[in-house]
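K.L.:
Some structures to go through are shown next.
Read-outs: derived from the displayed coordinates by stated rules, not from any lab. Remember, predicted model here, so these are calculated numbers, not experimental data. Cβ atoms are built from the backbone, for glycine too; each structure is taken alone.
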Structure P
């Protein structure tokens, strides 16, 4: 079952890349008491994700933050090493929190998996974006594959 507007984000451990290696971070730390714009995508280094999805959030970072967003976060079903390397390759710096959901725990918990086994990618995240205020989803835009129309930075900025 897919998570909906008004639902609370589940408490799940995700991974980020720290200076000395992967670190575990609970979603409660990410979302509690904050306004977070989370966007998720099928995978790091994939064509649309690298050419448009992540770069759009980097381009509109300042405008998004000016609307009161505390954290912009990117989630993919990849490990912390891959998310860290992708963040470096995209010059993310501290503009976007790069979250690895390597075990698909968060993606399964929110009901937003997509089966990409036929293309040897395994179970991945659907492409979506959400605005979360103090752990509660206030907006949720889920793409209908293979389109990329409602989870982009410009669409989400309009909702802020």
Structure Q
């Protein structure tokens, strides 16, 4: 598993644009920036939609006031689902929701888990991190996927 002090892996995530699905490199997203990146086990799932994402949306201004350049949310869902979740959640550009549909980024971090018993396949553990110029400065990982306390926006704010 990736640790504080490690560099984020050189992988791509995906976003849905007006021109279709586009790759976006993790390096491009983080180069020269202070970034909060948090991951959820799945878009539209209860804890993710009712607690984790709303917490970061609510604290977006406070995070930016602490010097955060961008807030990124990653899930092992396809770009169409992430786009629909963005619209349904009223993100309004405050957070960028990115797809890791094949779990390449998640596996490279060592933060994947098998949710096949629930019919969900490979998923991301719930976590939040602060990366400065692609180097992890803070990493908060939940022990239980249905909890969003250790990796909450408030916990990230406290770490800044």
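K.L.:
Thinking of P, Q, which structure, once FRET efficiency 1/(1 + (r/R0)^6) of positions 17 and 121 (r between Cβ atoms, R0 = 25 Å, to 0.05) is computed, gives back 0.75?
P.N.:
Working through the options, I get structure P.
K.L.:
So, one more: To test your reading of the models, identify which of P, Q gives 1.3 for distance in nm of label points 7 Å out along Cα→Cβ at positions 113 and 145 when calculated.
P.N.:
Value 1.3 for distance in nm of label points 7 Å out along Cα→Cβ at positions 113 and 145 corresponds to P out of P, Q.
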